[in-house]
1. Supply the structure label, taken from P, Q, corresponding to Rg and Dmax of the Cα atoms in Å with the calculated value 29.7, 116.
2. Computing distance in nm of label points 7 Å out along Cα→Cβ at positions 194 and 226 for each of P, Q, which one ends up highest?
3. Give the label, chosen from P, Q, of the structure having the highest value of FRET efficiency 1/(1 + (r/R0)^6) of positions 170 and 186 (r between Cβ atoms, R0 = 35 Å, to 0.05).
4. Using relative contact order in percent (Cα under 8 Å, 6 or more apart) as the calculated read-out, with 9 as its value, let me know the right label among P, Q.
5. Here helix-only ellipticity at 222 nm (-39500 (n - 2.57) for each DSSP H run of 4 or more, over all residues; to 500) was calculated and came to -500; which of the structures P, Q was it taken from?
Structure P
Amino acid sequence: MKRTKLIGFIAVLAIMAVAAVTFTACVDPDAPDTRGSDPNRVSTPTTNIPAGNVAYGTEIRLGSTTYGATIYYTTDGTDPGVFSPVYSDSSPIKILSAPVTIKAVAAAQGMTMSTVMTASYTPSVYNIGDTGPGGGKIFYFSQAGFTVEGYTGSTGSFTSYTAHYLEAAPSNSGTAQWGAYGTTIPGVTTTTSTSNVIGNGRKDTLTIAAYLAANTSETNRAAQLAAAATFGGKDDWFLPSSGELNLLYQQRNLTGIGITSGYFWSSSQNNANNAWNQYFSNGTRNYSSKNNNNSVRVIRAF
C-alpha cells in the first residue's frame, strides 16, 4: 500500500513539473520584460534618421543588429507586439503631413524580445508661396513626389532621391551665356521640342559645369553660376530644366519671385548650338543660341 501511495505522489509531482514548463513557454511576448539585463535579448530597433523635425516625405527605415530579427511596429501610439505590422525595407515609413510617433520591437526565435524603441517625427510642411529652407519661395509641390536624378562627377556627387518641393532663389544670379556653343554635351537632357520633364535640372547643371571646366576655358556661364550659388547656406541650387522653368513661370507673380519679363535659361539643350529658354513676359518657350546672354534664376529640389 505504501509503495502504491509513493508512486502516486511521484506521478503528481511529474505532472506539476510539466505544467510549470508549459506555462513558462507560453509567456505573453507582448508583456513588458522585467528580467533586467539579458544577454539573450534581441537588440532594440534603430532608425536611419534621428527623431525630430524632418522634411516632408522623409522615409524612415528600421533595423536591428540581431541577425534574422523580425521588427514589429506601430504608428498609432500603441505598444507594438507580434500582432503588430511587420516592418519591411521595401515599404519604409513615410512622414507626410502630420507628426508621427513610431514604436518598434524586434523578435527572434529562441531569444527574448527587445525593448521598445520610440521615435517621434514632425514634418516640415510648406505651402506655395512660403519661404523655403534656402530663403527662397516654394513654387511647386507634389504630394506623390518626383525623382531627382543622381549625378557622379568632378563637380560633386549625389544619389537620386525623391523630392516634393521646388524652391526658387530669392533673386537672379545675373545674366550669362549658356556655353559650349558647337557641342552637344553628353549626358545633358537634349530635346527637339518643349519638355515638361522635371527632376533632371540638378543633374544636368552639374554635368554642364563639369564639361565646361574640363573641356573649355569658359567661365561664368549659366550652369556655372547656378552650381556656385549658396543662397540661404544651401549648396544644392541648380539651373532648372525646361520643364522646371515652366513651373516657375506659372508662379512668376508670387511675392518673392516677381519675375515679370526677360528671357531665362534652362539647363536643357536643343542641339550643339542651341539651348532652351523661356520668355517670362508671355511664357513663350523656345531655343536660342548658346552664345546669347539670358537671365539666370536658380532653384532647388527637396
Structure Q
Amino acid sequence: MRRRLALATIVLLPVLLVGSTVTAGQTPSCTITVQPGESIQAAIDACPEGAVICLADGGWEENITITKSLTLVGGGPDRSGIAGHARGIPVIRIDGAAAITVTVANLSVRDAVGGTQECVSVYPQQAQTICADGIAVMGHATAAMENITVTGSGRMGVYATDYSTVSLRSCHISGSGRIGLFVRRYAVGTAESTIITNNNEGAMVADSASLTLVSCEVTGSHSYGLYAGGQPTCVLRNCTVARNGNNGIALADSPQLTLTATSVTENTGWGVLKLTFPLPYRGVLSIDAASDLTGNQLGEVSAS
C-alpha cells in the first residue's frame, strides 16, 4: 500500500476546537485531508497541535498512535474506515504522557489483529503493555468518540486505563475477543446512546475506575453483560442489559452500582450476581423502582 502524505492537502483554515462535539455527517474545517493510500500516521506526525485531520471516503490498513491534541474525523462509519495491520497492538492508540484531548468521529475501526493475550511491551519500566484493542486510551489522555463503529477486535473493543477519560456517543462495539468496553485503574468512562453487542463479554469496570452508561444497550454477549470488580463506581440510566449468555451483571469485591430506569432481563444467569469468591462481596447496590430485573433464568438478584 502506498505510504505518503500529500503535503498540498495541509491548509491553514480555522481549526475545530478539540474535544467539541462532531455531529454525524458534519464536516469541520480540515487542517489536513488524507486520501486512501496516504498514511494517517504521517498526517498525525506532521500536523500541528489541535489540528483537524479529515479522512476522505475509503479504507486504510494501518495502526496509528496519537500523542497530541487533535481531531480525527471521517465521512461516516460506512464511508471511512481503519483496519489493523500489525499484530498485538491497537488500531488506534491514544496515549498522553501529559494531558491531551482527542476527538475521533464518524469512522469505523476494525480488525485489531491478535488474540486476547497477544500484547507488546511499550513501557518496560512500568510493566505497561499495549494489545490487540480497537481503540486504547492511556496515560492522561482525554478522548471523545462519536459515531464510531468498532468491530472484530482481538482483545478489547474500547479500552481505557491509567488516568485517562473516555466518552462515547452513538457508537457501536461488537465482535471483541474479550470485552467490548473495559475501563480500569483510575480511568473515567461514559457512554451515551451506544450499543455494545455480540462481544465475548460486554462491558467491564475495575479497580478504582468509574463508568456511566446512559441510554445504552449491552446485549448478546457470550458471557456476562457487565462486570464490576474492585472498588469502581458504575451507573446505568435508561439502559438495557439483555440476552447475555451468562449473568446480566456480575459484581465482585466492593463496587458501587446504581441502576436507574434500567432493564436487566432475559439473561441466562442472574439479573445481578454478587460474587462471594475469592473475596466476600462488600459492595453497594442501588436499584430504583423504575428498573426491571424480571425474566432472568436464575432470578433477579443473588444473595450476598
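1. Details: P: 29.7, 116; Q: 19.3, 65.
The read-out was computed on structure P.
2. Values: P: 1.8; Q: 1.2.
Greatest value across P, Q: structure P.
3. Working: P: 0.60; Q: 0.85.
By FRET efficiency 1/(1 + (r/R0)^6) of positions 170 and 186 (r between Cβ atoms, R0 = 35 Å, to 0.05), the leading structure of P, Q is Q.
4. Working: P: 15; Q: 9.
It traces back to Q.
5. Details: P: -5500; Q: -500.
Answer by label: Q.
A short reminder: the numbers here are calculations on the coordinates, not readings from a lab. Just so you know, these numbers come straight off a predicted model, no measurement behind them. Cβ atoms are built from the backbone, for glycine too; each structure is taken alone.
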